[in-house]
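There are structures below to look over.
FYI, it's all coordinate maths here, none of it is from the lab. All of these numbers come straight from a predicted model, not from anything done at the bench. Cβ atoms are built from the backbone, for glycine too; each structure is taken alone.
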Structure 1
Amino acid sequence: MEDGRYDVIAIGSGIGALTAAGVLARLGRRRVLVLERHHVLGGFTHQFERTQGRTWDVGVHYVGDLHEGSSGRAVFDYVSEGGIRWNRMPEPFERFVYPDFRFDVYGDEERYRADLVRRFPEERAALERYFRDLKRAAAWGLRRFTAGLLPAPIGPALRWTGSLSSALPLSTTKDYLDRHFRDPRLKALLVSQWRDHGLPPDRSAFLSHAIIATHYLKGGYYPVGGAGSIARAIKPVIEGAGGKCLIRRDVKRLLVERGRVVGVEAVHRRGGRDHSERYLAPIVLSNAGAHNTYSRLIPRELAGAVPEKIEALGPAPTAVSLYLSFRESPARLGFRGENVWISEDYVHDAQRESEDALRGRPSGCYLSFPSLKDPEARVHTAEILVLPAYEPFKRWADRSWQQRGEEYDALKTRMADGMVDLVDRHFPGFRDLIDYRELSTPLSIEHFVASPRGAIYGLPGTPERFRQDWLGVRTPVKNLFLAGSDVYFHGVMGAAMGGVAAAGAALGAFGFVRAMTAIRASRGKRRS
């Protein structure tokens with residue numbers, strides 16, 4: 001037992017927890033104990049390595065809103081004291097590939113809009129409206145998020161006001177596109193990035209689409225040194241305030257007394273045995289996601305009906321990722337580090353993509369080149385990602401990692417072959433460059449990050465998700481706060497803002513305002 005040494009405990013070390021800990025360390029000089037079940041810090045921002053210097057990220061494919069002077073850059077500079085370096089992706093930074101045309105996206109909103117109008121001149125008026133509506137919907141989401149962090153009566157009043165203008169953000173993306181556009185190619189093109197939040201247009205809230213689309217209007221960035229550099233830069237800030245980051249600590253339950261959290265109980269595996277450990281602190285931040293927090297950690301009598309409400313939101317997106325290394329640079333085929341989104345037709349359908357991928361002939365994928373985005377990379381690498389359903393993998397869920405049998409391995413081989421074939425059809429010669437490959441499934445995600453059903457984005461970004469007033473930073477347990485993407489939105493930046501929100505809640509009334517004020521005031525300052 002470590003009693004009295006910490007002011008705050010953070011469950012998990014994803015970017016939500018690390019951001020919260022960094023804010024608390026700098027702004028409040030709080031001693032934060034970060035407990036991570038894996039053997040490496042970072043959650044979905046960590047990276048892994050294989051022989052001969054091959055490294056891959058598992059979730060940080062690219063990040064927007066990191067141009068100089070942006071709020072996103074200010075947040076990361078603050079929690080790392082300027083220790084994270086960001087490399088701007090080459091232009092164009094996105095390439096959308098369809099059967100009969102390709103469309104390049106540059107990190108310049110005016111050029112993006114002009115390029116769309118040039119290709120679809122008959123849709124000019126609808127496109128002009130579309131860009132306005134993107135910003136309206138994203139602003140609505142930010143106001144709703146902020147309202148949930150302010151005390152009564154201000155916060156509830158702002159939320160009620162926001163409910164009067166929710167028709168646009170809480171329509172589905174498909175409904176919006178069908179109302180305003182005619183050309184099926186344009187409708188498909190505008191949602192080419194849907195795998196960034198995991199839901200196709202018929203399931204996603206227009207809010208989900210709008211947040212992603214506006215997030216990348218000024219281009220994409222990648223951390224120099226790879227995704228693991230993020231945790232490495234924030235950890236010294238946490239420790240500098242007297243905090244600590246411990247790995248191989250799997251939090252099993254909260255310690256609650258009279259409705260108030262007082263600490264956690266964790267299992268520490270060492271020497272081939274599990275050892276139970278208790279850590280005490282007056283405030284706990286859970287970056288384990290809403291599903292794990294309400295279903296596994298909060299006592300049932302306090303969680304109430306929330307676990308059932310979470311289940312009612314439907315399945316969250318999961319992923320299959322194929323990690324590749326090359327014998328020579330993929331620049332030989334014309335790649336420069338841009339994201340490549342391949343679609344075999346103009347219908348984005350998650351169920352069909354899942355079925356096609358499992359058969360070994362995926363109908364679409366996302367292709368990323370970490371080594372071309374990172375100037376410090378030593379080996380050329382790529383990742384291909386598809387979004388299948390979880391259910392086909394469930395039959396092997398009770399088996400150990402790397403010991404799931406021949407049938408499972410055959411499925412992985414078939415899927416990997418199909419993903420490579422898809423890219424090679426559009427970029428001949430791609431297959432011949434590969435000298436190593438490794439495929440992860442939703443079961444890998446469950447194993448390493450304890451994400452239910454292999455969820456990679458937290459709760460699904462449907463209209464119904466954003467109607468849930470119970471979902472936010474506060475929980476039914478006094479001084480237990482939720483951090484990460486389920487507080488605000490998916491992705492690295494969404495989870496980071498969920499961390500700022502959790503830190504603000506820990507700082508008390510108007511703590512979020514204090515945190516953002518301090519972050520903005522430090523804008524542009526760097527670690528000496």
Structure 2
Amino acid sequence: MSSKKSPKFIFVVGGVMSGVGKGITTASIAQILSHQGYSVSAIKVDPYINVDAGTMNPIEHGEVFVTEDGDETDQDIGNYERFLNRNIYRENYMTTGRVYETVINKERNLEYGGKCVQVVPHIPREIRERIYKAVEKSKAEIMVIEVGGTVGEYENLLFLEAARVMKLKNPKDVLFVMVSYLPVPSKIGEMKTKPTQHAVRTLNAAGIQPNFIVARSEKNIDDVRREKIAIHCNIMKEDVIAAPDIDSIYEVPINFEKNNLSRKILKKLNLKPKINEESRKKADNWSKMLNNIKSAKKEVKIGIVGKYFSTGDFNLSDSYISVIEAIKHAGAYNKVKPKLEWINSEEVEKKGLKILKGLSGIIVPQGWGSRGSEGKIKTIKYCREKKIPYLGLCYGMQMAVIEFAQNVCGIKDAISEEINPKSKNKVIHIMPGQEKLIEEKGYGGTIRIGSWPCKMKKGTRLANSYEKMGFKDVISERHRHRYEFNNEYRDLFEKKGLVISGTSPDGHIVEAIEIKDHPFFVGVQFHPEYISRPLAPHPLFVEFIKSL
């Protein structure tokens with residue numbers, strides 16, 4: 001096989017601290033290489049025993065991102081899609097649990113021919129096979145692979161071993177990038193490189209030498225620190241890449257190119273740039289989008305009313321990262337500056353509606369369970385009556401249906417079966433087949449998930465929003481839910497003024513609702529935020545922002 005046809009691999013690994021931007025680094029490297037004319041994709045490796053991210057608590061792990069083909073993945077897969085403006089599929093996501101499950105199933109099926117199946121070599125071999133399958137599916141010329149967690153963790157060793165062997169077998173086709181944080185202790189005032197030095201030595205102990213070090217810090221790395229890292233970490237000084245804190249994650253690729261990172265990577269991989277009209281257009285559109293973000297003057301205040309916000313004394317927005325980014329995309333498109341207000345729905349229950357005053361619009365995003373549901377219902381009633389633009393996403397649509405049933409239709413005990421399974425009026429009920437799964441505790445990977453078609457009703461706010469962006473009649477949107485609209489109440493709701501603006505093509509499953517004579521009041525059972533991208537903002541978020 002010629003070197004031209006041989007796929008190239010870039011492994012992105014962490015230093016001694018998590019949460020410093022490994023996923024954004026991976027997405028940015030993939031993007032700048034795509035701007036050099038190459039077909040690029042990305043893989044996320046999660047070291048957890050979980051088979052997928054679907055059963056993980058979003059406060060602890062962050063948002064569960066759903067792919068087009070229905071995989072429940074880490075939120076970084078969403079970053080890859082947004083930066084590359086292309087779909088990432090289940091082949092590009094692996095966990096320790098998923099790898100072990102496959103190896104055990106193969107052993108049970110005698111696929112190892114009766115051999116003694118061992119952690120090494122069989123687990124690293126399975127990891128490598130999965131990487132090559134992802135390359136084949138995505139047709140990537142360059143695959144960027146993010147290894148989750150931090151260096152030195154026991155969980156990561158088998159993934160690093162798989163990467164080490166790939167480098168050993170194809171030394172010209174594999175590179176390593178370490179993302180390491182350089183702290184500046186406030187009492188000292190000096191950028192410290194020792195954590196990075198120790199991180200590299202730990203990586204060396206796994207048989208791997210980084211080719212590049214991405215120096216994450218509050219400030220730009222100076223020449224003295226760059227020289228010190230180069231000497232102690234055995235890399236070239238110019239291969240220490242500055243990555244200071246910035247206002248927008250979408251600036252990271254631009255910052256990397258100030259260090260000529262894409263050209264440096266291509267040189268080490270023995271590749272030449274093959275920039276064409278398409279790749280130039282991608283780069284130009286990205287720059288225009290960034291300019292729209294920076295030049296926006298008008299500020300709109302948007303309330304996100306949910307419950308997955310806090311852990312201890314800290315508020316976390318990672319539970320809703322796709323919603324946040326979709327708002328940013330629509331803001332850039334409309335040339336406005338969204339300002340987000342995080343409102344715990346339980347606080348609405350305790351303090352009342354006064355905490356909603358001053359908001360230009362409100363979004364109730366995805367959620368599960370009964371906690372905080374009353375605060376969401378009160379919030380939606382406030383939006384409906386006060387003509388405050390409202391967008392309900394999945395659970396947010398279900399709560400809007402309940403609010404309408406209680407306060408417009410007069411069904412005071414209307415509720416979701418998820419909240420009160422004993423209620424007489426379950427206007428949101430469990431989907432067929434799900435009840436048995438719950439009884440058997442079959443939670444993981446069993447809900448309605450992935451991309452499903454939705455037929456829009458002509459003349460509605462929903463249809464008009466999509467038509468303005470070039471979509472017609474039937475759209476495809478991603479789902480992740482176990483409960484749905486109860487059709488027994490459909491005629492009553494429509495008589496009382498609720499508009500069923502989107503359904504499954506057969507008309508049975510209600511996918512979207514809205515209210516007439518309102519600046520913007522739309523609820524959707526799907527998750528439009530999953531497919532919103534900086535260069536392709538989602539129509540519903542665009543229209544929601546426009547209505548503020």
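Once mean projected area of the Cα convex hull in nm² is calculated for all of 1, 2, which comes out largest?
Numbers: 1: 23.6; 2: 27.5.
Comparing 1, 2, the top value of mean projected area of the Cα convex hull in nm² belongs to 2.
Tell me which structure, out of 1, 2, gives 4.7 once distance in nm of label points 7 Å out along Cα→Cβ at positions 118 and 430 is calculated.
Working: 1: 2.5; 2: 4.7.
The read-out was computed on structure 2.
Given 4.0 as the derived value for distance in nm of label points 7 Å out along Cα→Cβ at positions 86 and 518, which of the supplied structures 1, 2 does it correspond to? It would help to have the intermediate numbers written out before the result.
Working: 1: 2.1; 2: 4.0.
Computing distance in nm of label points 7 Å out along Cα→Cβ at positions 86 and 518 on every structure in 1, 2 gives 4.0 only for 2.
Looking at mean count of other Cβ atoms within 10 Å over residues 54-61, point out which structure of 1, 2 has the largest value.
Numbers: 1: 23.2; 2: 15.6.
Answer by largest value of mean count of other Cβ atoms within 10 Å over residues 54-61: 1.
One of 1, 2 was used to compute log10 I(q)/I(0) by the Debye sum over Cα atoms at q = 0.09, 0.11, 0.15 Å⁻¹, for residues 150-317 alone, and the answer was -0.45, -0.66, -1.08. Which one was it? Each step should come with its number before you reach the end.
On the way: 1: -0.56, -0.81, -1.21; 2: -0.45, -0.66, -1.08.
Checking each candidate, the match is 2.
Could you figure out which one of 1, 2 the value 1.9 for distance in nm of label points 7 Å out along Cα→Cβ at positions 374 and 414 was computed from? Show your work: numbers first, answer last.
Numbers: 1: 3.3; 2: 1.9.
Structure 2 accounts for this read-out.
Using relative contact order in percent (Cα under 8 Å, 6 or more apart), single out the structure from 1, 2 with the greatest value. Numbers along the way, then the final one.
Values: 1: 24; 2: 15.
Biggest value here belongs to 1.
Quick one: distance in nm of label points 7 Å out along Cα→Cβ at positions 238 and 398 came out at 3.5 when computed from one of 1, 2, so which one is it?
Values: 1: 3.5; 2: 5.6.
The value was obtained from structure 1.
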